[in-house]
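Take a look at the structures listed below.
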Structure P
Amino acid sequence: MKKEHIAQTVKDYILKEFLPGENPSAINETTPLISGGILDSIATIKLVSYLEKQYQIEFKAHEFKDNFENIAAIVSIVDSKVAAK
């Protein structure tokens, strides 16, 4: 799985679900998602659920905080979980 594909999938989902109508260039791989207020706890759970279904992977609760701060961090953990299957 290419990291660029994962990044685009995550970005598209965030834009569609949490930032409808937002200019896609307003969010990039290092945009702060949690501390920037884009993802709250409910939004994070929705994103995690989507990623688990999309990539047939599973996250542990302790993995959310540090790995969901930006798209680059999400790509990294998704890629490592996909590779480990």
Structure Q
Amino acid sequence: MPYIKPINRLLLDGLIRDYGFTLTPDGHLNYFLFALCKRTVNPSYNNYKNFIGELNECVAELRRRLLAPHEDKKCEENGDVA
């Protein structure tokens, strides 16, 4: 999890809150992340590799903190796989 300093978190949370529309996982989020990388990452193999690493760690956090509890809840509600 990217535990960043509170001042940085406030700034980034403000950007997210004030963004103005909802990104949906049907291409818009992909476009946004690609454009963010293309426009902000200094072109080099190492910088692109680091950006991809950040995305991979974000995926791991989504699975660990959001998807796993959801799956556990559904398993309790509907029963485990036999």
Structure R
Amino acid sequence: MTIQNSHCQAIRTVYLGPTNSRGSRIKATAAAGSITVPYEYGSECAHTIAARALLDKLGWEGDMFGGTLPDGSHAFVFINRTGE
């Protein structure tokens, strides 16, 4: 198995609580960029939705796997099945 670190990126998502002017949000960040999306109340997969929104924004296609970190944020890894 070959790992090319220049092409490997993780996505970290964090919950941003409401302010006086904005509702709750989830921010997804990778080395290639970030996106902030509204928090979908009642959704068990709000962090996954935010990570997928970043993948869509960046035009990445493939599989994504993730989980919760000890600090309450989430991390996702993206696997591009085409080898690009």
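Bear in mind that the values in this text are calculations on the coordinates, not laboratory data. Note that this is a predicted model, so its numbers are computed, not measured. Cβ atoms are built from the backbone, for glycine too; each structure is taken alone.
Of note:
- Here distance in nm of label points 7 Å out along Cα→Cβ at positions 18 and 50 was derived from just one of the structures P, Q, R, and that gives 2.7; the source is Q.
- Among P, Q, R, structure where percent of Cα pairs over 15 Å apart as derived comes to 74: Q
- Source structure (of P, Q, R) for helix-only ellipticity at 222 nm (-39500 (n - 2.57) for each DSSP H run of 4 or more, over all residues; to 500), computed value -18000: P
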